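What follows is a set of structures to go through.
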Structure P
Amino acid sequence: MTEQHTKTEENLIDLEHHRGDTTPFDRLPSALPPDADPIEQVDSLLDRPDAEEHIKSLNPHSLFRLVKRAGLDQGVDLIPYASPAQVQIFFDLDCWKKDRIDPQRMATWLAVIVADADDEHFHRVLRDTDPEVTALFFKKNFVAVEVIEDDEIPQGMPDNVELSPDNAYALVYPEDDDMAALLRALVDRLYQVDQGLAWALFEAVRWELTSDMEERAYRFRTSRLEEYGFVERTEALEVYATISPVAFRRRWETGQIQDKPLLSPPKTLEVPAVLADNVDEEFFFFTILDSITDDEDLRRLSAELLTLTNRAMVADGIEPGEIETGREVVRRTTGYLSLGLEFVSRTDEEAARRALRTLGLRSLFQIGYSTAINLQKKVRELEDRPTLSLIEGLPYSLLNPDEAALFEGLADVRPTFARDRESFELFCTQEQIDLAALRIGLVAFKQLWLFGVTNHSVEELANMVYEGVLLNEPDTVSFDTFFATALLTQILDDNPAIRGLTTTELRAVPNVLRDRPWSDDPLGYFEPVIGPMLVELPPETTGLATRWLRQTLDWLIDELAPVTGFDGPEPYLELLLVAHPATG
């Protein structure tokens, strides 16, 4: 990947979105305050007369995202009101690194609960959340040893050991002062509200294997998160399975695909800010979603979109608790979804609404993704037939910069579209697909011309570039350079050839380009160059030949016709093959 491509792709994340004042999601009933500022939302919740009951009624994922968006220092006041089920989701979303519990992250939540929750709430949280998770937190931070002789710490224990409040266990606290203080507070409060629960945790620390507890806890966590699309990454990657877009559309149009089941939508649905903020009114999917008047259908599709987006995020390596960082994944997901919907419906809005009612969003996403992947496959075929480069380490040296940018974007794991060397876009429209296919077809045509029609081999051309017969730098020699040279040698010598132009010939180039000897019939004039192509290649390639010819002539005229006088070969080196004076 080139430095330019990397830089442009970084800029992609910072694109200005075309979001209007409202989005389809604004019509969804919400249990959160309508204020868009998360800190003001927190304040509004706390100011309610029924704050405790209302906060407990919130969707746990929505509550978690609000706390994270507001920042823990601002959202901390909500945590003491959270139900055990909500706290469990906090642990699920924020306290794991892949399949391992992260005690440092868990400590952040527990510190708030132990400091600010009343005894009843503290007890219910520690009792009703997964016991394996709490036991893992203790086991990864301290050691519990049964005391055999009353009030005596067993011999050989380290200095940072203390007896439990009932003198039944010797507890070795960590050397980290903050973590040790948190554990002492947890132990003290556990003994105050439920001594039996404290014993159960200590026994788990003593006898349970970390690997067994972690496996069970991870399995329970996965089960809870699955309905929201947070599945195992191997399963999440199935969302990127490829299918045949044309065959799928044919089957749908002929009634061979069964309608998706209509699940009951949630009464309230909080769409994450990372999704709501990236609504792009230019995306076909959002245009159709906004036209749906049935609120139940809108809630159902919004919930389905959220599940699809979560799966895509997991597939792309974003942890469930970090979805607010997945702005690019969100846009890419809705881009592929828009592309698939446009393809299936043939851009007919009524057909698109029917597609959303009957087809799963996952299938539409896969169609859009598969359409881009099909372009990627064509690029890979061209790389091997026979080559797109004469330079080792530069896969696209024979392409012009705009073509190289297109091919680099398509070569990505998740293909992107480059209109030119400066602008990379996420795939979201059929127009992008059609334009990319046309440009790939033109590159294929150029490749066939150079290595097929002119009968040059890769080795022969590489030798020409590297053995000093040309002044051109190897990385400036492209399909266009070879073709432009063939056109100029036809004008100057009445014999198209791929060779370096001499100084005498270069002096004549601006004049002949200004004279335009091909007049209104470039195809006829350059028949010696174009003719063999049209004989050797399929009839449908005639348009590509004409397109390449006109593009190249316009390019030469724009760059070289204005040249007056001859001050050296520099103006010609990136457009034509220039012979080295010692060999020309």
Structure Q
Amino acid sequence: MSTVNITDSIIQGSLHHGFSSEYPAGVPRHLNYPKYPAWGLLAQAAAKVSARPACVFMNHSLSYREINLFSIELAIWLRSHGLRAGDRVAVLLPNCPEYWIALNGIWRAGGVAVAVSPLSVANDVTELVGQTSSRFVICLDVLTELIRGCSYEKLILTSLCDYLPTWKQVGYIAARWRRTGTWLPSTTDRQHWFWDIIRASKDELPVFSAIKQDSPAYILSTGGTTGNPRAVTLSHRNIVCNAWQQRYWSGASMGKETLLAVLPFFHSYGMSTMLAGGAAMGATLIMQPRFHVARAIGAIEKFRPTVFHAVPAMLAAMNLQLQKRPANLRSLKWVISGGAALPVQVAEEFASYSQALVVEGYGLSEASPVTHVGPLDGSNRWGTIGLPLPDTDCRIVDLEEPHRDMPRGEVGELWVRGPQVMLGYWQNEKATQAVLADGWLQTGDLACLDADGKYRIVDRKKDLIITSGFNVYPADVEEVLRSHPAVRDVAIIGVPHAECGEVVKAFIVLEEGFAWNENELVEFSRKKLAAHRRPRIWEQMLGDLPRNFLGKVIRRQLRESEGDQP
């Protein structure tokens, strides 16, 4: 079996193991990870950079000492109200300081945090809370309609109203009444206010749980784009190790960085890079409750962050705004894009506006989530996901014979192994065994290893199109068609065909000012694409393509809309 092993293959200089002999200077290939639980990341930052602002939210600032102390006070309250080691606590919040406090308070009390997306519908929330048997729920006051069908023992409410100026509080309270039918939720034996709990506690004694590193810490739903959501279960060790891997990859010094925190914390990408990774480096988080183009650009100009973790859709939207209104983004050193493939032209344009080093990373919730990142030493190459993080092994296996590794340059399924790989899916052993074998996580993504030792994601395994025996990777076709001046966005799927098995179909979103001209697109594809890769069916999308909150195209919806046969 050919593997990529950081501690061995680089030293040997073996390209057969899938690594370039050039590994980023100063990045250890093997790390000594802390032995503490996930809350230890925050506790360490509070000890080393106590007075440093941990976060800035709506012009309110909290230090690391305060965030850590508040998490202790929440833990004391949870324990005093019956939370036992291993009990689940659902967290239904947008990006806000309370999210960070809640996670660490739950962990300190020995509980398991269950991330619930504010973008979910009520049925999905009820299912996740019920599936995990969450005894406590921490919820934003305007989202309580999502939990009306849930069974729980204690509800802890918080509000964004406290952060708003008086003239905006009126509008917020009115919105709360419209959504929940309540002007101001009352305190009862079952319902409590978050900050009343914190302010009532005067006990500063630390809460230490007997939770082991390999115990569950964080549960989050994944697989929504496949129509088959499962609950990924990450351990304390998973979270700590992935945060440590990211810290050493960046070479960040404790207390020196500022992060623009617009990625959703309820997703593993935002939780790991912002909350866990931010604490590991003692960074200041410039928090925003959700991504808004103008506000994100304004936050960069005002607060001068040095690091921006993003998804391609964010960068593309910011590029459009920057075309109209230039801004000073020079504080940014690194922009790390993930969640979906980063188009080269999007990366080039944002780099030109910011002068930052723009790289692409890769991961999945089942791996906490980061496994690969582009080098931050200037050797990155756009169109690739860079190299595996320290202690992360990789294989690219044959789709038909998974015991066989693919030669360099050929496409196969990417498998990864490392300390960040999940415990499994919550109470779903069958699904866990389908993707985990001997520590290897089968990602379901098709990838190849380039000549210079960098990895490139080709597509999702389930999105592979096989037409007349030829493999077609949608992302490759999309990249070509996106270069046409009339094409603003594009998605490729395979549709059934009686003779070919499948044929390629293109959904096209036009740039403003261009008229639909299918003949022109057909001629363009004839010049740019091999015959089996050319779309046989073209459809103009009058609106945007369906995407999830990370900007990934939801091809399942496009397939489900297909009733036509070629």
Structure R
Amino acid sequence: MNLFTHFKAVLLTILDDLVTKGQLPENIDFTPIVVEPPRDRSHGDITTNAAMVLAKPARRNPREIAAIIAARLEADNDIGSVEIAGPGFINMRLQSGFWMKVLYSVMQKGEDFGKSSIGQGQKVNVEYVSANPTGPLHVGHCRGAVVGDALANLLADAGFDVVREYYINDAGAQIDVLARSAFLRYRQAMGEDIGTIGEGLYPGSYLIPVGKALADEYGARLKEMPEDEWLPLVREKSMAMMMDMIRDDLAALNIHHEVFFSEKSLHEGGGIEESVAALEEMGLVYEGRLPPPKGQLPDDWEDREQTLFRSTDFGDDVDRALKKSDGSYTYFAADVAYTKDKIDRGFDQLIYILGADHGGYVKRLKALAKAFSGGDAELTVLLCQLVNLMRGGKPVKMSKRAGDFVTLRDVVDEVGPDVVRFMMLYRKSEAPLDFDFDKVTEQSRDNPVFYVQYAHARISSVFKKAAIELKSPENYKNVSIDDLAVLTDSAEMKLIQKMAEYPRIIESAAQAHEPHRVAFYLYELAADFHSLWNKGKETPNLRFIINDSVDITYARLALLHSIRYILASGLRILGVRPVEEM
């Protein structure tokens, strides 16, 4: 039950009746009306801006309209009181019986409480990580990987049909550099002294196993071949092993993509030529000159006639080149083909999770989506800022098997996937993140992942105790709405009210593409639970198991079980385990 959706429906029924009775004009637009929590919870449980939205089209004072609406709302059995505040806000306090309905709904739906149908089955492609397959993933990729995966989980819970995709950049010059670097390690595996690895090659020790695998498979034969023969063989082997390593690194974070899309397939399958031809048919390709870039000119800039895409027709800052001076296609041309491929696969939304240094891609990608879909497909780019690794507040350096950066696996191996995933989501993706190894492993309220997992573990400990002390410990599953009425303490009510927010959190976070909202919510829910736990220590009649009062005991166990459902649901979205003990 989404209480805000429920009471918006109640409100709209009232407004429709007021239109029918001539108290509001016909054809009035109710779309801007919202029902939401008040900014100051002391003002009530829910509030609406309806009177202020309707004042201008109705040509009436907003407080006058608010008084009419308030009178109708007061007749609703679930609403305890209605107040008009400020210019016309309508604040409502709900009856305690309504909160018991919410709690009962959580009990009945379990981890499905909070799931929504707002996505209406729209097909969404979430592309994330998509790192060059030339080495292990680094800590910067880690954040985008977690954000993308959690967002995909979130959208699925909100009713979208989600595909998780990784774009393999396997067609550029960097792949030949990888192959030549691996060939050097092959020579090393064959017993040669390769000396210092030259500039322009990948020096990381992660290529040593590739060299050994090549030696095991080919023996000395590769050394006897000319480069044009060994290069494609080494390229294929290196790429396969790099992708296996990347998949293993992602699996360590519990991340699994459904689609791995090869850029090379666009070049070899004619996808680029077909997509450019499609733009030409739409009159969106021309020969022209681009203005020089602002600031200092790059060394490779040329003032010449180029084949250009009219991306400025779709909101871009400048038209984009499709071909290089030698007649080959630009990297952007591959983006053209890839975007068209996604549109042709029928996706309604395209979401890209990119590093902060890819901000220049946003407008050009949006232009492509608008061109190929006629504006029907929505394209969103989420930029993830840097992660600063620290220990005790000081920058930290770790093992660098990659040669020049800290790997994702280094971080996961030290603190575990749960900590990494939760902490990567405990800031907005566009904000820089300080990841302090000391803080993320301490057992305190200041460590969000511990605090949330500890709440789940504490609840599990109560049920273990109940299984020992109660004759029928499972009877809490049979409590009715009326049985829950014994939950009257302010701390208990606060928890129920916090649980009631969960469906709205899921919907708003999915619509805003902000999975961090779920992490924030779970921390707040855990804090409210720990407060009740501590209150029970000081006040014996608030303990969860009271042997001489089974009615209260079962009602409180039902409350705890419902909290545990929501904690488990939210942690599942974040990709974090709901642990049973700590």
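Can you tell which of P, Q, R yields 24.1 when Kirkwood radius over Cα pairs in Å, for residues 274-553 alone is derived from it? Derived from R, not from the others. When you work out mean count of other Cβ atoms within 10 Å over residues 98-105 for each of the structures P, Q, R, which one comes out largest? Going through P, Q, R one by one, mean count of other Cβ atoms within 10 Å over residues 98-105 is largest in Q. In terms of distance in nm of label points 7 Å out along Cα→Cβ at positions 26 and 138, the structure with the greatest value among P, Q, R is R.
State the single structure among P, Q, R that was used to calculate Cα extents along the principal axes in Å, giving 86, 64, 39.
R
Hey, Cα extents along the principal axes in Å, for residues 114-257 alone derived from one of P, Q, R reads 81, 34, 25; which structure? This figure was derived from P. If helix-only ellipticity at 222 nm (-39500 (n - 2.57) for each DSSP H run of 4 or more, over all residues; to 500) comes out at -8500 when worked out from the coordinates, which of P, Q, R was used? Label of the source structure: Q.
Taken together, the values in this text are just the output of simple stated rules run on the coordinates, not laboratory data. Being a predicted model, the structure only gives us computed values, none of them experimental. Cβ atoms are built from the backbone, for glycine too; each structure is taken alone.
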